[in-house]
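What follows is a set of structures to go through.
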Structure I
Amino acid sequence: MNTLRALQWAHTVILRTLEREMEAEGLPLAWFDVLIHLAEAPDGQLRMQDLAGSIVMSPSGLTRLIDRMEKADYVTRQRTAEDRRGAYAVITPKGKAELERIWPIHLRGIEQHFATNVDDADVPALYAALSRIIAGVEGPTGSYASD
């Protein structure tokens, strides 16, 4: 139980710190999360339901977030041809430019708040343990399985 609590607390303090740093640069961490998922997706787009699962957000929460990001011209929505109710979130050129601007700042935060506190020798074991936990919960076809 102590290990799980330590993992939860480490996750919480790192994300809180990164959120403060990203907000100071003008981009909320949740927006960054959406932009990075879209930028890494084929054609810079994901179905809204797939994006919601990837960033661990409810569909209604994602809809509100995408509404705000669309007003800022970082993303746009496109209806799907196969399902009139479905939609894709698509990164815009402005969204790509913002991601390029903020990426080095985010990496600096990860280095400062995470990487410097983990020995290089510990990284493979930590990654392997976390991957086994994820696979044990999600199964071999879970959302993390492709990583």
Structure II
Amino acid sequence: MSSTTSSTYEGFTAEERAAMKEHAQEQKKAARRGSRADKAAEAERDVLAKIAEMQDSDRIMAERVHAVITANAPALAPKLWYGMPAYALDGKVVCFFQSAAKFKARYATLGFNDPARLDEGPMWPTAYALTEVTAEVEARIAALVKQAVG
């Protein structure tokens, strides 16, 4: 099989490798935690610490997203997932916040995984670009996370 382009696969990007290393560290740390209450409290502290490390615009958006999700979907437990703030139901990540800086993107992302009950016909969005979290955006996020945990 020949190709007219000479592109070659160069493996994972540095950002992707860093995310995988963060995920491995998160898994090790979670395995060492004690009681369920300790795990939940420490996981939330980890999420808040990760948010505090973000650059200004990402941090501001992540703080608002965290507040909206925890207020509107209390069944979701904050945790780190590949170095990103995420929110899980019964241990499965339902949604996550990916900062723009994480993969050098021009916008942050609010993403949803398979456990999210956002199904709408044969096709529906699972990720949303965020450049600012306004009152209107907060209302949309609140509605999405409520639907996601349905």
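Coordinate-derived values only; no laboratory data. Keep in mind the model is a prediction, meaning the values are calculated, not measured. Cβ atoms are built from the backbone, for glycine too; each structure is taken alone.
Could you tell me which structure in I, II was used to calculate distance in nm of label points 7 Å out along Cα→Cβ at positions 89 and 113 as 1.3? Only one of I, II returns 1.3 for distance in nm of label points 7 Å out along Cα→Cβ at positions 89 and 113, namely II.
Please state which of the structures I, II yields 12.7, 39 when Rg and Dmax of the Cα atoms in Å, for residues 41-128 alone is computed from it. It must be structure II, since only it matches. Once FRET efficiency 1/(1 + (r/R0)^6) of positions 49 and 97 (r between Cβ atoms, R0 = 30 Å, to 0.05) is computed for every structure in I, II, the highest value turns out to be that of II. Each of I, II could give distance in nm of label points 7 Å out along Cα→Cβ at positions 81 and 105, but the derived value 3.9 comes from I. If you line up I, II by distance in nm of label points 7 Å out along Cα→Cβ at positions 25 and 121, the top spot, with the largest value, goes to II.
Here helix-only ellipticity at 222 nm (-39500 (n - 2.57) for each DSSP H run of 4 or more, over all residues; to 500) was calculated and came to -20500; which of the structures I, II was it taken from? It must be structure I, since only it matches. Out of I, II, which one gives 55, 40, 33 for Cα extents along the principal axes in Å as computed from the coordinates? Here the read-out was taken from II.
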